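In structure tokens below, several structures.
Throughout, read-outs are computed from the coordinates displayed, never taken from laboratory work. A quick note: this is a predicted structure, and the numbers were derived from the prediction, not measured. Cβ atoms are built from the backbone, for glycine too; each structure is taken alone.
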Structure I
Amino acid sequence: MNVCFLLGSGISIGAGFPPMSRITDEVLRGNYRRGTHGSFRPIGSTSEINMLDTASADEMKGIQTFLRWLEVRAARRYERDTSRPVNYEDLAYLAGQIYDDIYGDYENPAIAPFITEALSSLWEILSKLGNNPTERLGTLAGDTVDFIRDVVGIMLAQNNTITARMEHLKMFLDAARDVGDSGLDVFTLNHDLLLERYFPDEIDVVDGFEREDIGLGIRRWKPLLFERVAGKRAKPLIRLFKLHGSIGWRRIQPHTPRERGTEADQERSRQDEYVGIRSNPDLKGETDRSGRVHEEVGRSLLLAGTFNKMLDYTRHIFLELHYRFHRALADSANLVVCGYGFGDKGINGRIAEWMCVSPESAKRRLIVIDKRSFKETRMAARPAIAGEICSWKQRKVLVYRQCDFATEAVSWDEIKSNLIDAT
């Protein structure tokens, strides 16, 4: 059966995960400190706050002051749209723009006045962080993006320890059982581990990571697993693609303990670095079957921001995933979109091209399932979708189903009744 799914935050919010507004509030609360591994973690008590050293306190004060400054500037842009509050993605995007320009990654002359204003407005904070204000602003911007990503990861990880509402996810199981040996493609923009927790052992889930094979509870990224030939199989197959990354993905470097720190070992470690998922909570001191130690580098691989995400779509693991999305759409007659507000310009472009540009678009159907009404979705969507969605509905190439996943579910039989056969 020719169908694939695209999932947005509505699926996870329906299961009890925090919405964007709550994560934004947590980011702006700032009750965090940098841990020994460089990542930010929440402060558990008032006594712990009082124990912070001056450097930690100044760092967090700088980040929070910078975030509030960015929030005010972003709010000016959206002040005419009362339904469009500033969120943590906006703040990550603005901070990332400053960082990229100052350090020459993606220089943008248009934001030079913005940077000049930041240097003037934040002078008191920047002067405490170092002698070169521009460099310190770049560092502050980079630290702010890292802080936002850490908070997102922490808040989503908290929900992995509770019993989430999952009744609305049954449609994926039923679809996987029904599509047969070809398997079901599920693409998600969510970072959490909801789907990984939900799918039972009776489903063969291929997520691009191989089974543990080096003795440390680490599963390595191996995209060729997606190429598994469909055929007679004992279990229904789901291919799971996380287009915005995951709180469970890590960059990992292997080291040889005897040579650790030498130039040769550092070079070899960089060459052998890989993306992995680990089940072992602590890799310290443990060696694999080859006698190498594996250490995490950096933080979870998840994307934060708005338009800057499209730049990351062209890099490493994300390039592979978005290529798979492009190919799956090209091969599908039906796309079922669940809980996605059409706010990602890059994703929207793929959908609009699939619906409008292809000569086969008349044989394609877009099924949208969302908490909001059709009018609310159209008003919130970005232009590539908003400008076409009414026409698609009139031509009956789009089917809209309003559903709040927090209180109800849509059955696979209902979805199936709206699919078209392009053969």
Structure II
Amino acid sequence: MQDGDAELPPGWRVAPLDEIVDAFYSGGTPSTGFPAYWNGSIPWITGADIVDQKVVRPRRWLSVEGARCGGTNVVPSGGLLIVTRTGVGKVAIAPYDVAISQDITGAIPRDGRVTGQFLYWWLATNSKRLEKLRQGTSINGVVREDLAALRIPVPPMDQQRQIASVLSAIDDAIGKTEAVIAATERLRAALLQELLTRGMPGWHTEWKTVPGIGTIPACWEVVRLRQIAEVRAGFALGPERRPKTNPRPYLTVTNVQPDRVALKERRYMEVSPQEYESRHLLAGDIVLVEGHAQLSELGRAAIVPPSAAGFTYQNHLFRVRADPTRSINRFLCAHINGPRGRAYFRSFGGTTSGLNTVSTANVQDLPVPLPSLEEQRLIGRVASAVDARLLTEQGALQHLVSVGSSVADALLSGPGRSNALVRASG
């Protein structure tokens, strides 16, 4: 949308930010050389303390003296917090009185001209406009004059409240869905911890302790992965892999998330028929991360879905193909992603190159507590049921985020506002 009033609906107008706010607050960092400034009761935040357009728990606290004399200001509850340095574009509503660092500019909406909720949603949805105002090489921030001159379409007050109400309702639904996902993930972790160490409820009464494994049912074997599965590394990427006459889709590390393969786009590499024969993927194979910058992600694994059958895979992944007479792939994947499997792969971390890696031999030597096939199958079913619930909620979250973005764009841009309100209300 252009800034001209001609494109706005009746009753809307364009105003610079400094016309619709009562005051701007500058931030600062009180000197640590004055202990009396710190360890008080007033939260002090930086741009890093604003995550997903909300203030997270503050890490530092000021005294009244520090907030008054330490070069900062206190933004009252309900004021806007606009990150103008180190994370430009983030915005939040102050959930309580909060002192701010020089990363943040505070703004108090002017009564009768704009509601805080509407202004928050416009700034949050138009963060890229703030980013475009950045200048400088060392500070790389937004200067006050440019922020004050930022032009904003302002509807009548009743429409502002209605727009903010719709967007807040969508945001609440997103928050509730995120909470369900977090709870389901905690449930999954607790269930698998119990099933992978104690077995199916009521099945076992005798136990044994295995060095490096811990306590497991007495009837379970402990084997190395090489005894129950084939492990094979993927293809190194290079100029010779540019697609020519035998292009094949392949998986990368980013495709392999814990317990799921995410396919957003297809990448292709050149693979001869002979090479493909030994390194293609079947539905049900396990793909495991061989190298990752984050140690916590080393060894994460997922089962290849039918949609990725026939793909090949890059060298930072391993293919693990279980022997169906010894192991159920769903159980095996749960063990690899479980506490014991991840602890095993973390033990190979520590690098100066920036990439933590494991070798084929490391993967082959993974200890695996092995129940009977029947018990493995039942444990795998429990894991699959919880994973299906997670996928459903994650899909719902993606849909809500997409709807929220589309509705926000429509409501806050003026044109199409009425239709968007009708759709959102329905």
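The table below lists the values:
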{"read-out": "Structure from which 0.90 was derived, FRET efficiency 1/(1 + (r/R0)^6) of positions 204 and 412 (r between Cβ atoms, R0 = 25 Å, to 0.05), options I, II", "value": "I"}
{"read-out": "Structure (I, II) behind the derived value 6.5 of distance in nm of label points 7 Å out along Cα→Cβ at positions 108 and 380", "value": "II"}
{"read-out": "Which entry (I, II) yields the derived value 28.2 for mean projected area of the Cα convex hull in nm²", "value": "II"}
{"read-out": "Comparison of I, II by distance in nm of label points 7 Å out along Cα→Cβ at positions 60 and 356 - largest value held by", "value": "I"}
{"read-out": "Which of I, II yields 23.6 [mean count of other Cβ atoms within 10 Å over residues 92-99, calculated]", "value": "I"}
{"read-out": "Structure (I, II) behind the derived value 15 of relative contact order in percent (Cα under 8 Å, 6 or more apart)", "value": "II"}
